[in-house]
Structure P
Amino acid sequence: MEIKIIYFVHGTTFDNVNGKCSGWKQVELTDLGKERAIKLGEIRKDTHFDIIFTSDLVRAIDSANLAFPNVKHVEDVRLRECNYGDLDGKGKALVVYEEHIHKPFPNGESLKDVEKRVKSFIESLKENYQGKTIGIVSHRAPQLALEVLTKNISWEESIKNDWRKTKSWQPGWEYIVK
């Protein structure tokens with residue numbers, strides 16, 4: 001049986017507004033981020049979720065709580081953003097994904113490391129959620145890893161087609177796991 005995943009990114013944070021990449025830093029949502037999370041829940045109010053998974057970072061947890069307050073939520077560390085190491089909380093221009101597919105960020109991890117985490121998460125879904133609809137509220141790198149793993153594309157292609165670059169946000173991205 002298939003597992004349907006609907007993936008959402010967390011709302012706008014103070015780091016987002018200030019042009020920074022948070023990585024593993026705990027960063028709060030702005031008022032706009034909170035408003036957008038509530039609006040997302042309104043847009044997706046007719047979608048049935050068996051469960052919502054979030055990363056263990058507060059921006060994802062708060063976004064999920066605001067968007068989907070009536071669905072069971074489970075935090076999973078494997079859905080964390082990429083650890084940018086020394087670059088956590090630094091300017092976006094310093095966090096160049098194309099340079100860190102295989103090479104870890106200084107004192108951090110690589111995108112391939114994120115892919116391993118997300119692959120492990122998907123394997124646990126296969127064991128426990130066959131035939132279910134799963135919501136995920138998380139971050140950029142785990143979403144791109146999900147693109148790589150479910151669409152059998154390269155990291156280079158995933159990064160090139162990232163909605164953040166193409167300015168093509170939508171209220172959820174759907175993935176099928178078989």
Structure Q
Amino acid sequence: MTCQNIITAVKELRDKYKTDDPAELCRRMNILLLKQPMGTGDSSVKGFFVEKYRVRAITLNSKLSPESARIITAHELGHAVLHGGSGLDLYSDADIFRQSSRLEREANLFAAELLLSDSEVLSTLNRDNSFFTAAAELFVPVELLDYKFHIMRTKGYHLAAPPITARNKFLRDMEVKGDDGEEGC
């Protein structure tokens with residue numbers, strides 16, 4: 001799938017449902033959004049998308065912060081929109097499928113395009129913010145901003161190269177907190 005296809009898919013969702021909130025999009029698209037405890041710490045499962053017998057569901061780790069849950073929901077929604085009905089009964093973090101890296105990259109691009117508008121990124125950068133400060137002000141990991149830069153360059157924006165190159169599986173490293181608010185082990 002090309003970057004332009006992903007941009008178009010996000011635009012069509014925004015136009016049809018009049019929102020860019022991933023949880024609201026799930027509700028309107030009849031995608032179940034479930035929360036379950038799936039461990040704490042860096043190696044815990046953050047979320048996954050399942051489609052079986054035309055029932056679609058995104059399950060999130062119930063220990064995610066609201067900001068992280070929003071990002072993971074957008075990423076998994078990307079799998080639902082871009083890869084749903086692809087014949088894969090279950091998508092998971094495991095490298096079961098040879099195309100996993102491509103699927104992850106596409107879902108990350110989808111999440112970046114859905115969560116970050118061009119105008120808010122440009123506005124944040126035009127306040128003379130560094131790349132890292134801009135990501136913090138936008139409440140996203142720097143890797144997600146790197147994906148957005150890639151999309152914006154595809155759209156014709158002239159942006160300096162970010163000081164990082166995001167890995168496809170950066171969301172795995174997002175922090176999950178334990179019950180008491182302390183970082184899990």
query: When mean count of other Cβ atoms within 10 Å over residues 50-57 is calculated, the result is 20.4; to which of the structures P, Q does this value belong?
result: P
- line: The value -11000 for helix-only ellipticity at 222 nm (-39500 (n - 2.57) for each DSSP H run of 4 or more, over all residues; to 500), derived from one of P, Q, belongs to structure P
Which of P, Q yields 34 [relative contact order in percent (Cα under 8 Å, 6 or more apart), calculated]: P
- request: Tell me which of P, Q gives 19.2 when you compute mean count of other Cβ atoms within 10 Å over residues 2-9.
  value: P
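For structures P, Q, which has the highest computed value of distance in nm of label points 7 Å out along Cα→Cβ at positions 66 and 130?
Going through P, Q one by one, distance in nm of label points 7 Å out along Cα→Cβ at positions 66 and 130 peaks for structure P.
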- prompt: Given structures P, Q, which gives the highest value for Kirkwood radius over Cα pairs in Å?
  reply: Q
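Values in this text are rule-based calculations from the coordinates and carry no lab data. Treat the numbers as computed from the prediction; the structure is a model and nothing was measured. Cβ atoms are built from the backbone, for glycine too; each structure is taken alone.
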